[in-house]
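> Heads up, there are several structures right after this.
Computed from the coordinates by the stated procedures, all read-outs in this text should not be read as laboratory data. Everything numeric in this text was worked out from a predicted model, so none of it was measured. Cβ atoms are built from the backbone, for glycine too; each structure is taken alone.
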Structure I
Amino acid sequence: MPPRHRLVRLLATPALAAVLLPLSIAPATAVPAAGGGSPALVTTLLPREVSAGWLARQLVDGDHFERVVAGTVRPDQDLTVDAVLAFAAAATADDAGARATAWLARPDILADYLGDGTTEAYAGPTAKLLLLAQVRGLDPTNFGGVDLVARLLSMLAPNGRFADRSQSGDRSDVASQSFALIALSRTAAGIPQSARSFLSAGQCPTGGYPAAFGPTTCAGDPDATALGIQGFNAGNGAGSSGYAMGWLVNQQRPDGGFVSPGATEPNAVTTGRASHTLFTVGSSGGYRAFKWLEPRQLRCAAAPEQRGAVPYNSTGFDQATAVRATVQATLAFSPGLKGFARLSAAGAKPESPVLSC
């Protein structure tokens with residue numbers, strides 16, 4: 001079965017000024033440039049730059065991530081897209097972002113992720129690639145030969161849901177609907193009102209969004225709610241996500257972390273996603289979540305190959321979960337980007353910095 005988008009948990013006040021302070025001011029460090037060019041001189045590294053640099057060095061063959069499914073290694077387009085968005089948010093590792101984008105545009109990789117566009121077409125991947133093309137300043141109507149705008153709109157059902165066309169069933173969810181709204185808000189035509197209404201109708205009575213639409217018992221999910229807020233707010237000058245925001249803020253632990261449903265302790269994926277969204281609406285909860293994440297970033301006390309990573313939870317560094325955790329933490333470490341709807345890779349530095357120890 002081809003890979004599909006999935007919601008995975010393994011995304012000028014004094015407080016905000018503190019977020020922007022450098023992680024360390026180290027002696028000048030020569031960072032090799034991609035392609036063998038002159039090294040870039042780095043004297044100060046922010047947490048987002050350190051994490052983005054570590055992520056870039058984890059890319060397989062320098063341009064993608066992989067996953068293991070039933071003992072078989074497969075390309076992981078979804079995680080690769082997330083990493084490219086994180087590089088843009090960090091405003092660094094742009095060379096890595098460009099290589100990963102070129103890999104995603106390969107016909108075989110693209111078809112495996114999006115489907116063939118007829119019998120198989122997946123809403124979440126299409127929406128996320130549309131967003132990626134916009135963030136990278138590319139033509140979204142011709143990404144690897146695919147018109148991503150037209151493809152996404154072709155999956156809009158009469159009820160406003162962006163639904164998969166697939167022999168294995170429709171697995172579109174709150175995350176895929178949210179990314180569709182975010183990406184379409186950046187197009188000239190904007191968001192179909194039916195699509196925004198469908199997302200809003202999926203909200204639980206308590207204010208949160210469930211991970212999947214239409215559950216028997218509606219229970220808010222912090223990851224889905226964080227994305228739902230950004231989706232509902234995208235291009236929405238007349239509306240407000242305040243009810244969902246209130247629910248999300250109420251889920252924050254006293255230490256600033258966020259816990260996934262069924263878990264007993266906070267993790268970096270859910271906390272990173274929540275922090276990213278809270279920053280976009282100016283909530284102090286974003287800073288509190290940042291302060292939970294920032295001390296957990298591995299620095300000079302860690303092994304050199306781990307420096308810059310953010311472990312998933314208190315169990316410590318695990319390569320299998322650290323990449324996704326670090327992707328979401330990087331977004332949280334980049335509060336100035338104002339969310340996915342305004343994210344751009346323009347002006348990002350090409351190098352992938354290394355923390356000087």
Structure II
Amino acid sequence: MDQEKVNEFLGRFVADLAATEAAGSVVIGQRLGLYRALAEGPATPEEFAERTGCHRRYLTEWLRGQAAGGYVAYEPKTGRFSLTEEQAYCLADPNGPNLPAAFLIALGMLRAEPRITEAFRTGEGFGWHEHHEDVFVGCDAFFRPGYAAELIPHWIPALDGVDEKLTAGGRVADLGCGLGSSSLLLAEAYPRVTVAGSDYHADSIALARKKAAEAGLSDRVSFEVATAQTFTGTGYDLVTMFDCLHDMGDPLAAARRVREALAPDGTWLLVEPNASDTVEENFNPVGRLYYSGSTFLCVPNALSQPGGYALGAQAGEAAMRELIAEAGFSRFRRAAETPFNVVYEVRL
């Protein structure tokens with residue numbers, strides 16, 4: 001046994017364990033608004049306690065732990081902690097990537113560990129709706145900034161003729177819409193568009209309806225509790241699916257329902273995690289992130305539904321292309337991509 005390799009592996013373990021334990025502190029920072037408060041300016045723990053109204057001793061440990069992880073800056077001469085411009089953007093800016101929300105998802109899904117462990121033995125599924133609410137709220141909060149940055153400026157223009165069609169006033173079906181952020185983004189960007197969002201999770205749809213009302217868009221954005229195989233309506237100019245097809249027990253039936261629902265010249269905007277068809281090419285930090293989420297969220301949900309599929313979050317383009325072709329579509333192309341997502345344009 002090579003002791004240097006043992007030490008190298010132990011170093012990796014310490015980094016992983018530290019990051020795992022730190023997830024709770026990041027979520028505390030989000031829930032209590034600590035990142036936003038620290039973005040106001042440098043502070044010692046005593047000053048930060050006055051600023052936030054939280055207990056100095058807890059804040060001291062929190063600040064030091066955040067600095068040890070590189071999430072907070074520290075000035076030894078003054079004893080003050082602060083956020084750099086980049087840290088503030090990622091952790092505290094409402095228009096930033098909202099990274100703490102990702103930790104909220106992680107902690108939420110890990111609450112299901114006993115059930116997922118048992119599912120390994122039995123092969124039974126564990127539905128999305130059975131998870132803690134932090135999973136649903138965290139997903140909406142984390143994914144929304146990415147969609148806001150990419151959907152209207154980049155993804156829609158990458159589709160043939162879709163921007164012009166929506167500008168003129170098209171009909172959109174947003175499947176697996178969750179709390180409705182993607183639906184509202186489309187309606188806000190295109191004032192003549194009507195959007196019909198759907199999701200099988202009733203609690204998410206209730207929150208989506210509330211968000212639509214608060215945004216003053218209930219006249220153009222509607223939501224229904226329905227699966228991707230049973231959503232209502234036909235003649236849609238655009239059908240969208242954001243990071244959800246791979247979660248479904250029967251994605252083929254969903255694809256066939258999309259084919260029925262599209263107008264003859266309609267487009268299906270399919271957004272999926274970015275993954276290679278070659279398994280070992282996914283052995284990287286992003287792949288590890290997706291495989292972990294898929295173990296707790298995607299595959300268990302698919303196995304909880306009829307259909308027999310469990311594509312998982314790293315299915316790859318070849319699996320998607322094969323499924324789309326089997327559903328009867330004739331055109332399928334990669335229209336855009338980010339380090340985390342691939343955008344497919346699908347047509348009849």
Structure III
Amino acid sequence: MSEDSNILKQEKEDLPQRKQPLLVLIGPTAVGKTRMSLDIAKAWNAEIISGDSMQVYRGMDIGTAKLPFDEREGIPHHLIDISEPEVPYSAADFQAGATQAISQIAERGKLPFIVGGTGLYVESVCYQFQFAEIGSDEAFRQEQERFATEQGAEALHARLSAIDPPAGERLHPNDLRRVIRALEVYHMTGQTFSEQQAGQTKVSPYELCIIGLTMDRAELYRRIEQRVDEMMEQGLVDEVRQLLNRDVPPAAVAMQGLGYKEIADYLRGDCTLEAAVERLKRDTRRFAKRQLSWFRHMNDIHWIDMGENFHNNLQTVHAIIAGKFQVNLEYTSNQSF
């Protein structure tokens with residue numbers, strides 16, 4: 001090998017390696033992520049990774065607003081229907097699965113594209129959070145479960161809010177497993193879950209482009225209520241009944257999800273259907289508020305107001321992506337990310 005060749009080889013090795021581009025679309029429930037994600041994926045030669053903590057579960061389609069296979073317009077979707085409802089699926093599980101999917105998508109020359117509204121799940125991948133092996137205290141967990149059974153989920157949630165207000169704001173009282181886990185972390189370490197999260201290093205191994213969708217609060221709430229009505233028309237009650245008939249435990253993580261907890265209470269005779277639906281609408285509005293609260297603490301989000309013209313919004317998104325990744329849209333069909 002000539003001296004010049006050696007010099008060129010060394011110069012190439014010394015060049016900084018470009019980070020893997022990762023596109024992310026976040027926003028509260030019912031804001032319009034699904035529709036926009038399909039248009040973006042088609043334009044940018046992307047494959048979608050679901051960033052929703054509930055869409056991993058099989059047989060839970062209506063209540064999770066899972067996009068039917070025949071409506072995905074040929075775009076591969078990952079981390080959907082990968083776990084049975086009886087089996088808990090954690091943020092650490094999601095991080096591992098999404099990280100693997102990103103590598104595989106990139107190897108195919110496609111753009112990895114996370115779409116979802118579960119803040120911790122998405123952020124854990126974007127910044128490769130370290131999940132500490134804290135362990136568990138089964139006696140403590142059982143004590144909290146008994147307290148929730150006797151005093152109610154709201155009372156247990158109040159315990160968490162008293163010691164860790166940010167976690168209390170983010171977690172729904174029905175999310176019993178995560179509420180108990182947050183209490184357990186404090187019980188075992190003396191440090192709140194929120195303090196541990198705040199200590200995570202927000203340095204990404206990826207070249208991130210994060211798009212956030214938002215809209216007027218009143219319009220978002222109207223869309224949430226409309227979505228709940230549509231879920232009822234599509235057969236949410238039957239979907240929950242089928243899960244209960246197959247003996248999915250009421251305390252399972254999956255059954256604490258929005259729609260499933262409320263309708264299960266109705267099917268057990270604890271409330272009327274009308275009351276269950278109204279509670280579902282209320283809880284979903286509160287969930288959207290918690291989602292926005294989480295996203296406000298994330299870095300480098302390009303916010304798009306979905307109350308404006310959809311076509312103009314889409315063009316704005318394309319311009320943001322092109323500027324971030326320094327790629328012209330017209331060349332993406334042959335672009336290897």
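> Could you tell me which structure in I, II, III was used to calculate mean count of other Cβ atoms within 10 Å over residues 139-146 as 20.2? Mind showing how you got there, number by number?
Details: I: 16.4; II: 20.2; III: 13.5.
This figure was derived from II.
> If you work out FRET efficiency 1/(1 + (r/R0)^6) of positions 187 and 211 (r between Cβ atoms, R0 = 30 Å, to 0.05) for I, II, III, which one comes out largest?
Numbers: I: 0.70; II: 1.00; III: 0.20.
Largest one: structure II.
> Then there's this: If helix-only ellipticity at 222 nm (-39500 (n - 2.57) for each DSSP H run of 4 or more, over all residues; to 500) is computed to be -16500, which of I, II, III is the source? Intermediate values should be presented prior to the final figure.
Working: I: -12500; II: -14500; III: -16500.
Computed on structure III.
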